[in-house]
Structure I
Amino acid sequence: MKHYTSGLRCGQLPSLTRTRRTHKVGLMQSDVNAIKKQFHEIFGADAGERTRVIRAPGRVNLIGEHTDYNDGFVLPMAIEPEVRMVCRARSDGQIRLASTVYPKELLEFSIQKKIERGSPSWGNYSRGVAAEFLAAGIPLVGMDALVANTLPVGGGLSSSAAIEVATALCLLTLTGEKIDPTRLALLCQKAEHEYAGVPCGIMDQTIVSSARAGHAMLLDCRDNTKTYVKLNPIELRVVIVNSMVSHELTGGEFAQRRRQCEQAVKLFKQDDSGVRALRDVTMEQVEAMRPRMSDLIYRRARHAVGESLRTTEAAKALAAQRYERVGELMAQSHESLRDDYEVSCAELDYLSAEAMRVKGVYGARMTGGGFGGCIVALVQPRAVEPLTQHLHGTYTAKFGLQPNVFVTTATAGANVLE
């Protein structure tokens, strides 16, 4: 289901909801002070417990879509739009959460009781993290926390993983505990499975927790091996264009695609018991199996297998500064997501095609789970402004929506700011 929206949702700062053209998007120190002021207005002044500020970035996936839950490869990077949480410990085991976009909603639950899913739904990400930490034997204290967000929810930039990782760092910081970033990502992934009802792969939580500034990350989603690929800031810009069409992955399409891939795996297992996921299958095997598959399952498998191959090649090409080849692979990825995986939409198809009409754009594709959200484009610095002007004019004329276009650098993973 598409949701047309003129702004962001879920925990954003009201002062940051205006469309910014190609400006870098992030929270400045003045914004941090404003968030802290709001925190104290909601939860009261500090009285013996220190107030902490946690940052967790969003992410954009340059290539490698719907491959993570197939044990494949992905190539994401952390971006400047982010989640920040202001938190303070409580001694009574209660966790109270507020969001800057829902000033009248105060979510409350206890770590001394079984934590259940509930309303408002935006709180389930944090509920799930607390529940999974307790189940893993990680000691917690109660806390008050305020969520602020410059990420568009439903935009395919991983606002959910950013909230999960930010919540996790808040809980760890207030107790003085430390855990390995890989373990943290796995616990946050499980929280999304169990409490948000989205059977996501491990990519989002991993890049949010383990990103390196100035680099993309080639992630092997089977063993979590990370290879960092440097992005040349002189030669490249990463431009993200929000279609302003929001998606809801809990609507069943995401889970359906995952089940279809699992059906394909069952067929391959009949011939090779060593096949655990589509990661273990070659394109030759996909073509050989085609007569025994429905056309739908064949196309799903062809995408998943082909996308992992494109992703590893794109990482090598990016490291070698072969940007034209990276762009070709991005275009192939979008076509496969549109035709074989069927997770694109008219708005994303249009933005991707129109971006490629601008001189200096190497490649453009939809990014994220699909059915709306954003495209990502790899461009020459001189092409940023022409690309922005072109998309603002043509997209608005066709769909009556104003796209949000912004440039981002590759940022570091989540951290404690104060």
Structure II
Amino acid sequence: MYEVARSKSLLRPSLAGTTLVPMKAVPWRSLVRWTTIAPVVAFLALAFTWGRTPYPWILVIEAILLVAAVLAAVHHAEVVAHRVGEPFGSLILAVAVTVIEVALIVTLMLSSTKDTSTLARDTVFAAVMLTMNGIVGISLLVAATKYRLAVFNPEGSGSALGTVVTLACLTLVLPRFTTTQAGPIFTGPQLAFAAVASVVLYGLFVFTQTIRHRDFFLPPDVEHDDDDAPRPRPPTTRATVASLILLPVALVSVVGLTKVESPALEAGVHWIGFPDSFVGVIIAILVLLPESIAAVRAASQNRTQISLNLGYGSAMASIGLTIPTLAIASIWLPVPLSLGLEPLQIVLLLISAIVSVLTVVPGRSKTMHAAIHLVLLAAFVFLSIVP
């Protein structure tokens, strides 16, 4: 949409040497791409099969449309995020992930014939492990491999990590040790306290990230940044409006198609011989796919801080917004919320927290740090299959 012309004018260091020259506006027909078509087709397929039992070949087609809708959601969320700028942009996908996650958990808890009391716990814990070790590990690996070191701000990343660990302990670890009610279940007042504390912590972090210490969450200036490199122009108002319309369509399609596919998913997990709790891992993988793609893409552009914002922000939103929402929904849910982690899960969380602190504190990371996180991710997935 814009040409980049060389200029000797004195600009800020991050923009020095570039001048953006507007070109002819892009017509509406240029917006008709697969990212526009996929959410609409997925939504129509959802409307056609909702409340029915589709044939197996239809389920295969809808599974493909489900993946396409997720990828389209990535695109439209990134368009909006680019328009609003960082670090506000990193919050958009985090909120989108929360919407998908809550909808999936509540829908499955209401519709499944099996015991789903631990579904929320398994899904949220899987999201925490996948973000702390998966998104962060892959992003660090990509950045460190391509640029020798992955560089980021330890102040911002450290506060994000500390918030994630605190939220995880308050909502997922403490229920295992409370004694007022038998089992790893919060009482009503305990669940209310955990929900309020989660919202407060999440709100304070958002205030810190977007207002109070916004610069801590922006990519630092590093030696291999090219000041003469062209900087992408924010998307036009037309493209942003289109993405704002198509993003919720894609998210609704993802949630609805997952609901349609859930019986086949549960049957497949049972047929393979995996535990029922592995459904929570699959849900977490699905809802975190947009964050993962965006984070890896940012890391490949030497913007590791954005990758960490996305990773830790997703984990934070998964706990700080999902748990309070589920606490309200528990009033009419048919099964109690069993949030307390098993001892094996607590050990994995503790190791991941310690390793994450050692990774974040220096403000730069090698491929070795990435490898440690990815090994922890592999251990989590393997032990979810073979507990």
Structure III
Amino acid sequence: MPAAFALLLAGQTKDIPGTPPDYRAPSVDYAALPKVDLPAVKEVLANGLARTPPMGWSSWNRFGTRIDDKTVREIADAMDASGMRQAGYQFVNIDDGWEGKRDDTGKIMPNANFPDMKALATYVRAKGLKLGIYSSPGPRTCAGYEGSYGHEEQDAKTYAEWGIDYLKYDWCSASRVWQDGEMRAAYQKMGEALEKSGRKIVYSLCQYGRANAGEWGAFTGGNLWRTTGDIGDRWQSMAEIGFSQSALAKFTRPGWWPDSDMLEIGNGGMTTIEYRTHMSLWAMIAAPLIAGNDLRTMTPETDAILTNKDVIAVDQDKLGKGGERIALHGDTEVWAKPIEHGDYAVAFFNRGEKQAEVSLKWADLHLGEKAKARDLWTHENLGSIPYGFVARVAPHGVVMLKVWK
């Protein structure tokens, strides 16, 4: 469970240095809170968005609630200048910490760090990008700011007026109001509000792997669902999350994606080899590629990982299939993902501490006795290879191929 989520359940809010406390909403007496009626469960019409996994950037991993208008504009500038926009990254997402108080009509206002959200959205769009925002179905967000409880339609309309293109909707304090069995209806309530808002907005369900949302979340109007708790910028956290996602491939399809949380690439807690594994694994899962580093100061090495067009193409493949583990031997794993034209992406992973040989027979993919391959990290065409492939994989590393007949 994410730390901020645990604090909220305990009746506390997250104390993040540098965040003005008066931006936070007053504490809530949950026992006395009027219950908001939930809709009868039904299928909300799909919004037609996110036909491939969303790509973009989010403020949380690097900045927490220490985020403001100036930083978001500079991130948009950097996304354009670095080549990330050209590589397919679209969304600039403001996570928790933008919220101020509601006015006398109940309309949510941004805090003083965001003096004009509509102007910010206009600036981001002028860069060829889109602006995303964050809220919660509960009364408070994870960091104790104003949530959307009881204001769903009003907030959705406000986001539409501002020109917002993406909403991350974080369960957090909703756990103190509803049971997990009511989660679908709670997310449906905002899904219906977004549908009525007059603007197409990508809808991200952030419920930390709870309540089997992969089975029903798309029917709330959702486009992606969180499959785990929060990621940390360290090998153990990334590996535990990423390598646990194989079973979710059966739910994955265009418009509905497993969100294994934001990328930590470039934040400094892992090696270059580990960050390549991170990027490869998220692409194999068909997870959203949402960068979480400071794009203004990233190294060329980080930029090269995030903009690897061959790996991105696997994530963005139009078939919309999720990759699955097809072999496991000790610390090594082989994952395969069907892609367009009857081809496959194949990733050879080594979770161990020593170099390892990891192999696969083409027959296991029904490719016959010979197959052609391209190494997606060295960008080399390897030619026609008989029988199969043996990869020599560094500790915590990956060899990733595109394979075809």
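See the values below:
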| quantity | calculated |
| --- | --- |
| Source structure (of I, II, III) for relative contact order in percent (Cα under 8 Å, 6 or more apart), computed value 15 | III |
| Which entry (I, II, III) yields the derived value -7000 for helix-only ellipticity at 222 nm (-39500 (n - 2.57) for each DSSP H run of 4 or more, over all residues; to 500) | III |
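A short reminder: the numbers here are calculations on the coordinates, not readings from a lab. Quick caveat, the model's predicted, so the values are computed rather than measured.
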